[in-house]
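The data blocks that follow each hold one structure.
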Structure I
Amino acid sequence: MSISSALSNALSGLNVAARATDIVSSNIANAMTDGYGVRSLAISARVIGNGGAGAWVSGVIRHEDSILIGHRRRAEAETSFSMAQSQHLTRLEGLIGTPDAPGSLAARATAFEAAMISAAAGPQDQTRLGAAVGAAVDLATTINTIAAGIQGQRLQADGEIGRMVSRINTALESLAALNTRIRQDSGGGRDVSALLDAQARLVDDIAPLIPLESRRDATGALLLYSADGQALLDGRPAVLGFSPVTVMTAEMSRADGTLSGLTLNGRALPLDGTTPAFAGGELAAQFALRDQWAITAQAGIDAVARDLAARFDAPGFDPTLAPGQPGLFTDAGASVDPALEIGLAGRLRVNAAVLPAEGGAHWRLRDGLGATAPGPSGAAGFLHAQIDTLTALRATASGGFSATGRSFAGLVGDHLTAVGFARQAAEVDQAHGMARLHALRDEGLRQGVDTDAEMQRLLRIEQVFAANARVVSAAQEMIDQLIRMGA
């Protein structure tokens, strides 16, 4: 081997060692970076003519387990769905309140019944009558507050959908732009690992929102689909469409057109049925919250409000009222119509006939809501009748409750129990999903940058560098010696 060929081989080895050092330092520096793919060098023998001429870097290999990443992304979507459901039910349970919590629905119902019993024990005492009326107002206000909280959750979900759609559209545009750069750089023989990392981070950003499937075409460009087969990035990025609202009422729904659905490139997507679009991610969870879960919650509290009003609206229950006139609890001042039950909890009011601030009088709670003048101050018959109707066992007519007879307090308790059971079941699903997700993330970390292995690789690179440097030094000494001999 000539001195020049030995020197050429050594210099190529030094170049490879320098490039390998860059790769190792990049791996170590990004050990905790999300979306980073571990790099390694593809090294090939350099051949000039028929002889070896050292080594050269033929490319940079970016390592990733696409199957594991796909499982982890789908687990993130499923966990986001169950977490959204669990959070909704936890907030709903908080709105209703536990029986021992001041201001809870159960506490208000108990306080109202106790105030009525106190008023019946001293019907001549205007203070007790006023306290009973105040307890009725507190009960109605608590039901109103629960209904408002449910609609608040629906409005928040609607806003979240709008933000998620914007986030997905922006990410898809960025992914398409990166695809263009990847094609250009790959065609020019340049390293695209950093671009692939950027794409991985963008996909990870939208993976919790929509269950995804991905692959790459022959040019290295990313193709992205939802798990149900909707094309999100296939050449051109898809555009999702959604129109958020600024107010929310119980009567608003997607079916009647007052709430927006979801479109993909202008085409309406099915969000119900056996194969709903984007099922299983956080985006689907927000639609479910707005259009299903909160609707069910509203139906439950509406059923409680209807049961309460119906107990005081029974024909002949208050002989001072004409047929059709509202009892103690009204639908915004009118009699409760079962056909207009949706949203009743938000409209429930105490009859103005017993409210002095609205021209009524407390004594009507004792003498009848339609009474024109106070009756005997010691008469407690109507007060006892109202207590009896509260404790009477009645079949609940709506809200998904069973036909079992319940007192009003029993209905309130069953309502809270149903929400509590649903919340516990959702938390179990969330815990299972989180356990699976953590396991997949841990496996991904194990396949990520191993700093110990990288340091060992660095030691080997140092040895390679030293060996090639020694060859260069020896060649230099030989050339110097030849020059001296010639002199």
Structure II
Amino acid sequence: MPVIVWFRHDLRLADNPALAAAVATGDEILPLYILDDATSLGGASNWWLHGSLDALAGELARRAAPLVLRRGPAADVLPALAAETKASAVFWNRCYEPLSIARDKALKQALVASGIEVKSFNGGMLAEPWELQTGSGGPYKVFTPFWRSLAARAPFAAPLPAPKKLRAAAHFPSDDLSRWNLRPAKPDWAGGLRAAWRPGEKHAAARLSFFLDELVAGYATMRDFPAMEGTSRLSPHLHFGEISPRQVWAAADAASHATPDAASGVMSFLREVGWREFTHHLIYHWPEMVDHAWKPEFEEFPWAHDDALLAAWRRGRTGYPIVDAGMRELWSTGYMHNRVRMIAASFLVKDLLIHWRRGAEWFEDTLVDADLANNRAGWQWVAGSGADAAPYFRIFNPVTQGEKFDADGQYIRRYVPELARLDNRHIHRPWEAPPATLAAAGIELGATYPKPIVDHARARERALAALASIKKG
């Protein structure tokens, strides 16, 4: 009578509380992953999922405990497999998205009713959403006091080691991962993803080590410059649970003590880990924010509906080089530098007045780190409609932002090669370049590179007028 360990956003063996608890029972272990189309991922995330599952299956196979893959609604697949295997228990690590919470509650009730033990664990958070409360007893709405409360709980429990051995259950039929068609074939658009990323627990650990050894000391300042390698690039590994926040915190804290000069960079980095916690805290307490403005007055905001402008933004054809570079980095690599994410998002919701939800949906289809809580909270932060959001009147100027954070145009030249020969003076505003300069750089505005699809100054005034309209209401 095996214990089923249901893997979800925890595709790792180390610091996996559900797996460790199952091993501690002394019973046979049956590792399981269910591809549930009801919680389907975008194309880039599916590409990553294939690699992550392949890596997890390899580690489990080395411990003679093959990963069972099943596809279908988890509400049907899990009880059926429990009956098929005569499982005594099902263990999993908790998820915090609204659909996952509802699904897990119903599953637990059904399994317990059929005599199967169910246990869930915290495998993905430093603190559970209900553990941190304000002085008045409610959930936090502002990040800074949330962060103070979270950081005050450190040190956190030490990460659990990966089990060296597993007592595997008997063989049960499993789907063939390749037949899930998670990776594109015709056409194969994933070349840039393959060049940029290596999914899997081992690669997550290696990336963390590299970041802490080579980059973290300069993180506080270098993280804003997209042409530089200054960020951790751990977000997809964290989203798929190839590494846990506890592992990240423990390693970063150790690096801070080992190298005091890195302490400020470590703290700046851990604050970003704290922001990830905050977004999951928000989505747990306010699940409606997935689709609706956290600030109710923004439900009346006069959004524009222009598919042509949305398409230009998606393709990186807005005529604003830093925005276009970011959107093309996203399409090519499944990732966008965080500073540029803010610039590109601000351009969509404020310069184009297109609903933040349209941007969030595009990111969820194209990002390898498309985490629901992080993504929706991030978009609402930029839109001004979220918890602890940037004020709506803070409208990023895509020209000055580019000049500040990509002064010599390295990032733009990398992802917008048609501008590569343009001088630094004009690369952020090619429409101001003299005709001879454009010709010498091989640029014909409106042909080889688009003219700006909106005038930023006018768009800014339109955005402020739209905000004023809901404030009056």
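Where does the value 5.5 come from, among I, II, when distance in nm of label points 7 Å out along Cα→Cβ at positions 54 and 230 is the thing being computed?
Details: I: 5.5; II: 3.4.
The structure behind it is I.
Please state which of the structures I, II yields -0.80, -1.07, -1.09 when log10 I(q)/I(0) by the Debye sum over Cα atoms at q = 0.12, 0.16, 0.17 Å⁻¹, for residues 166-309 alone is computed from it. Corresponding structure: II. One of I, II was used to calculate log10 I(q)/I(0) by the Debye sum over Cα atoms at q = 0.08, 0.11 Å⁻¹, giving -0.52, -0.96; which? Going through each structure in turn, the value belongs to II.
Can you tell which of I, II yields 17 when relative contact order in percent (Cα under 8 Å, 6 or more apart) is derived from it?
Values: I: 23; II: 17.
The read-out was computed on structure II.
If semi-axes √(5λ) of the Cα gyration tensor in Å, for residues 14-149 alone computes to 78, 13, 8, which of I, II did it come from? Corresponding structure: I. Taking 2.8 as the value of distance in nm of label points 7 Å out along Cα→Cβ at positions 158 and 374 derived from one of the structures shown (I, II), identify that structure. Label of the originating structure: II. Which structure, out of I, II, was helix-only ellipticity at 222 nm (-39500 (n - 2.57) for each DSSP H run of 4 or more, over all residues; to 500) calculated from, if the result is -14000? Value -14000 for helix-only ellipticity at 222 nm (-39500 (n - 2.57) for each DSSP H run of 4 or more, over all residues; to 500) corresponds to II out of I, II. Taking distance in nm of label points 7 Å out along Cα→Cβ at positions 134 and 278 as the criterion, the highest value among I, II goes to I.
Since every read-out is calculated from the coordinates, none of them should be taken as a lab result. In this text, all values refer to a predicted model and were calculated from it rather than measured experimentally. Cβ atoms are built from the backbone, for glycine too; each structure is taken alone.
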